[in-house]
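Please go over the structures that come below.
Each reported figure results from applying straightforward, stated rules to the coordinates on display, with no laboratory input. Since the structure is predicted, the reported quantities are computational estimates derived from the model, not experimental observations. Cβ atoms are built from the backbone, for glycine too; each structure is taken alone.
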Structure 1
Amino acid sequence: MQGEDFEVDGRAAGARLDAFLSERLGLSRAETRRLLARGVVSVDGRARDAGAKGERLLLGARVHVAPFTPRADQCILPAPDLALTVLAEGADWLALDKPAGMPVHPYREDERDTAAGYAVHLHPEMQGVGEGGLRSGVVHRLDVDTSGVLLLATQDAAWRRLRRAFRRHKIAKRYRAIALGDLEDSGRVELNLRVAQHRPARVAVTKPGSAGADRDVRPTRLVWRVVERLRGGCLVEVDMETGFLHQVRVTLAHLGAPLAGDRVYGPAPEADPSGAARHMLHAASLEFEEVRVESPDPPDFRAALERLRG
């Protein structure tokens, strides 16, 4: 990653260091903490580590992020045998059609069958881009069992531009979902969400004043519209105004219409008429500037639809 220099203006004065870096670099809070831990951030010439994540920045302070590269032993193994579909490609980015069941990137150095592994096979120069290491080139993430459009960058400048667009909610993301239960024809919902459990991940809706309501809570927003009424459910299109772990799944479940096949937030298999083996959520399209990508419904999604049309 190339170096960056910023001056704290009036709008950013008083912001936490991790929040400032998150906004300016297009990173998540977790990513900025990893960046601080690497020792590449300084404020007014003084090095800052992960313990300084909550430091409040003064007006006029100069924040420097030094260039860094991933550790040599943290490389994505190429996966030439996967043969994923490239939906679209630019000079410094590509969009893959990620199938359900495939991780976006490896979590261990010996993992090979990942979407990022296939992208590295096509573009070896992607190694070290962005966060580097096992997350090289990854602009955003999809759940393992979510299918559809996945955007990756092959150059640092593109990664920073696209990550910043995601963080500022400039990228139009549309999902298609099969929901069980009834929804109004359309609506917009705002919820405060937080990660309630790790490994396996589980996200909870948090109400103001409830226990833990002030810990790592993320305000989220999405818009939905019903495309088709089904037997015991509906086909829904969802436009994401924010992005958060399990956001669509948790929000629709909160509205009384969990996703078909969702065994975390939805019904048990015997109470699910769709016969879906995974949650029915598909990243159907993504648009930002020259990036305009669409992914068709995968076979298992179409099969679940047909079962609920009967």
Structure 2
Amino acid sequence: MTTITIDNVSRWFGNVVAVNDVTMSIGPGVTGLLGPNGAGKSTLINMMAGFLSPSTGTVTLDGTQIWRNEQAYRHIGIVPEREGMYDFLTGKEFVLANAELHGLADPGAAARSALATVEMQYAQDRKIDTYSKGMRQRVKMASALVHDPSVLLLDEPFNGMDPRQRLHLMDLLRQMGAEGRTVLFSSHILEEVEQLASHIEVVVAGRHAASGDFRKIRRLMTDRPHRYLVRSSDDRQLAAALIADASTAAIELDWSEDGRGSAQRFAGGAVAGDGRALRIQAIDFAGFTELLPRVARDHGIRLYTVSPSDESLESVFSYLVTA
């Protein structure tokens, strides 16, 4: 059972802090490293792979520091996000070269087995510069698997893959996790992580935001405050009715044309004139989605627009940092 431990790790580049005091442990099974683009996922993986040294803290493999420890590569397979491939080689030559670098007893057999595992035998004799993005991803995967590692680190591995390739890779990673290997893959796409990993680590702006069972964290995401932009035939009356319900935390009347300008807080009292839109913060998602149409119907108010204003992954993850 192989475990990677990250202990109070920070990494900065000049004045830019890419990873900020992160502590986590990655054990056997499939773990998803989830976060928006630029969150620090690649920097974390590069430190786990020994490509970068932590500015502070330690990254260890079963208690042994990974940085400048070439023996760690006997146990680690890496699929980086960047290409970093030799395009003048064929896929078979690329995987074979990695098998030889690992000093395997039969590098040819190992390369053939790895290519078969990722279903790339049909294109193994073509040069890499003729490959699609998805094919390059699979050859990188074969290269990472050629020495049968106990740890697999994958940085955005599904980029460029078609649906069939994605399903095959997901099945392969599930199988490896079930075998007891330590598999970590990064993604900024919630659905990818949901389909593959029961345990996730969430990072936002270089900070560790959440850790644990995916279902519990997903529930926390759903239960966070939701913000909506609502336009109606009578904003004042609608606001007065909604603010009286416990599912609604705050409502602002927005006077701008696009709903992004100046706003006035509504606290249940009279407000002169009608706003062009309402900005609503709901703390009970299920309750609010039932409340809004019912209030509009009961008061004879027409709803012209109901749109979420903070449904990006960045906003969800940012909430997790402070939850």
**Study point:** Structure with the greatest value (metric distance in nm of label points 7 Å out along Cα→Cβ at positions 102 and 166, set 1, 2)
**Key:** 2
Study note, to complete from the structure: Comparing 1, 2 on Cα Rg over 2.2 N^0.38 Å, for residues 22-197 alone, the highest sits with 1
Review point. Given structures 1, 2, which gives the highest value for distance in nm of label points 7 Å out along Cα→Cβ at positions 278 and 294?
Key: 1
Point to revise | Which of 1, 2 yields 15 [relative contact order in percent (Cα under 8 Å, 6 or more apart), calculated] | key: 1
Study note, to complete from the structure: Note: distance in nm of label points 7 Å out along Cα→Cβ at positions 158 and 174 at 1.3, derived from one of structures 1, 2, originates from structure 2
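Identify the structure, out of 1, 2, from whose coordinates percent of Cα pairs over 38 Å apart was calculated to give 33. Don't jump to the answer; show the numbers that get you there.
Numbers: 1: 16; 2: 33.
Computed on structure 2.
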Study note, to complete from the structure: Matching 0.50 (FRET efficiency 1/(1 + (r/R0)^6) of positions 6 and 110 (r between Cβ atoms, R0 = 30 Å, to 0.05), computed) against labels 1, 2 points to structure 2
**Study point:** Per FRET efficiency 1/(1 + (r/R0)^6) of positions 142 and 238 (r between Cβ atoms, R0 = 35 Å, to 0.05), the highest-valued of structures 1, 2
**Key:** 1
Revision key, fill the gap. Working back from 97 (volume of the Cα convex hull per residue in Å³, for residues 126-181 alone, computed), options 1, 2, answer is structure 1
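Starting from the value -10000: which structure in 1, 2 was helix-only ellipticity at 222 nm (-39500 (n - 2.57) for each DSSP H run of 4 or more, over all residues; to 500) calculated from? Before the final figure, lay out each step's value.
Details: 1: -5500; 2: -10000.
Derived from the structure labelled 2.
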